[in-house]
Structure 1
């Protein structure tokens, strides 16, 4: 079943996000992220970018309601970065970071805006699944966090 909450407002497929995956896949990864960010492992949670619009959650961290991109979009009354003519500094930094990991956020935003979201989500789910074990991958890791297979 396709999870529409995984349509990132910035163009990222949320199913490949380290916060989203850590909550579901790896307590150790969740603890590592919490330590790195000075929070509790239970604070490392996300149900996808679209859920922030509905449910939201407060945290001192940079995900959820405190995501700079989410805050920027909310202040402008926009739902995605596609709608914005002037891409903010946060988007530009994030765009460059994601390009390094094989994801073109602007191209994703065009597909999200103009096409079948279910088709895009399926495409991204396939792209960000390990070719060895079939489990979901984390975009900014070089190896599958489950089987260790190289993903680059």
Structure 2
């Protein structure tokens, strides 16, 4: 079920992130993922995309992020720095530090915007997510891979 409070929770977190890592975020701090799409059912985890200059420079963010409760997890380390909060077993936030010139950065924002502007597309995406969750309840990678083709098609690839 969609929770209209997700937008406010993102905004609170965005303000905290801006205070501690804003200087490393020239591409901004964005609410992405299903919780960023009004009306779309999602797991209650706020996905946050931060546009950084590059991955090497963004390593300077690690200590300030730990100070506000984020834990680093080396997931797709050549594409991004990925963090969760408060704990891997019970996550409320996912944080992606992604180079702002990268395809991943552009695609995350473009896909969110497509879902926001096209309710039929958002409904098809929700149906796929439900199907994948049922098929891969304990395999996050398979679930994510299962969405990749849909996302590529939605972005016109």
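No lab work stands behind these numbers, since they all come straight from the coordinates. No experiment lies behind these values; they were computed from the predicted model shown. Cβ atoms are built from the backbone, for glycine too; each structure is taken alone.
Determine which structure produced the value 1.00 for FRET efficiency 1/(1 + (r/R0)^6) of positions 40 and 120 (r between Cβ atoms, R0 = 35 Å, to 0.05), calculated from the coordinates; the candidates are 1, 2.
Values: 1: 0.55; 2: 1.00.
Value 1.00 for FRET efficiency 1/(1 + (r/R0)^6) of positions 40 and 120 (r between Cβ atoms, R0 = 35 Å, to 0.05) corresponds to 2 out of 1, 2.
With helix-only ellipticity at 222 nm (-39500 (n - 2.57) for each DSSP H run of 4 or more, over all residues; to 500) derived from the coordinates and found to be -14500, which of 1, 2 does the value describe? Let's see the in-between values first.
Values: 1: -12500; 2: -14500.
Comparing all candidates, it corresponds to 2.
Name the one structure among 1, 2 that FRET efficiency 1/(1 + (r/R0)^6) of positions 80 and 144 (r between Cβ atoms, R0 = 30 Å, to 0.05) of 0.55 was derived from. Clearly, the read-out refers to 1.
If FRET efficiency 1/(1 + (r/R0)^6) of positions 24 and 72 (r between Cβ atoms, R0 = 30 Å, to 0.05) is computed to be 0.65, which of 1, 2 is the source?
Values: 1: 0.65; 2: 1.00.
Clearly, the read-out refers to 1.
Ranked by relative contact order in percent (Cα under 8 Å, 6 or more apart), structures 1, 2 are led by 1, which has the greatest value.
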